[in-house]
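Following this line, the structures themselves.
Quick note: the coordinates plus some simple rules give every number you see, no bench work behind them. None of the values given here were measured: they were computed from a predicted structure. Cβ atoms are built from the backbone, for glycine too; each structure is taken alone.
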Structure P
Amino acid sequence: MYEYAPRPQRKKEFWIVAILTLAATFLFCCSTLPNCPYPSLWQLTCVVLLVAVIMLVSKCLLRSFIYRVELREGASVDEAAYDLIVLECYGKRRTVVCRVALSDIENVRCVTQENRKELFKQLRGKQVYRCFSELTPTNSYLLTLSNADMEGYLWIVADERLLLMLQKP
């Protein structure tokens, strides 16, 4: 029915990766200098920085998400039973990460820089699923999910049309 594939602005993530890579290269070069105190400590720090680079590249730069609203399998159009499907794209591979009935969405809250800390203080210890590839997205929303089995939270990036579909009338 509707598919939204956000175009993330990944400049911040790219620059963080570039700076960490340059810092790791600098530390490794410094560790090879004669009279360098504790070269193994410099090299260990280099390895830690490279692990952080690999994690950021795999989590932010190579991964993207697609959000779909589709008619539930086996349901007719008259029933109006729709699902929100979150797909994770990693290269050419697409994996369904989450499938939620729109009727299970209790609340949709906008997450901004101002209310982010306060919002996540309230959610400390609760299950929050993060379904976007940016470190700090601009138009993100927190969905409160509730059904008979569980209560959870889904943090996504949405446009206006997707947001209208997610909110209850």
Structure Q
Amino acid sequence: MVKYKPTTRFTMVPLELSNNNVHHIIMDELFDSDKDQAQIKSLDIPHYNTKILYSFLKDGGNKVLPTIYKYLITLPTLRDYNKVILEYNLLKDTSLIVVAEGDKLLIANSYKTINFATAIYYILEILNKSQMNPKQTNVNIYGSVHPFDLKKLEKFVRRVRVSPI
């Protein structure tokens, strides 16, 4: 059985530019690899013609995948044209946000979020920079969110769905 583990140590590279010899170089540029000797792993995401490079501070074994991967493979199953996945947990200070327009992956990243308003800010900023209309965008939230906070987000976007993590 596959288990998912959170990590903010990930990035995406196009499949055609991916080369095992440069994975370490890419990850070293983005993350301080000297502090840990984490093994860099990769997973293909053919739907988006990309590869995710990732590592954990403590290796979880071969059957442990980064949480972001779960959302990257879930995203194409959503029927919406403009779609956002937000993993939000009030007890953690980091949220994952994945955004796609049709079959085009626009962003998959982690963000420091001190509260739900911060997560809303990041979503709206990503939509703005991508020139996506929030009123035509559906947001799928994984986690628990206070109904008051949901009402705030619902003012800006077309629809909000909440699922447990």
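General remarks:
- Looking at FRET efficiency 1/(1 + (r/R0)^6) of positions 111 and 135 (r between Cβ atoms, R0 = 25 Å, to 0.05) for structures P, Q, the greatest value goes to P.
- Here the criterion is mean projected area of the Cα convex hull in nm², and among P, Q the highest value is seen for P.
- If Rg/Rh (Cα atoms, Kirkwood Rh), for residues 7-102 alone is computed and equals 1.31, the structure in P, Q: P
- Here helix-only ellipticity at 222 nm (-39500 (n - 2.57) for each DSSP H run of 4 or more, over all residues; to 500) was derived from just one of the structures P, Q, and that gives -10000; the source is P.
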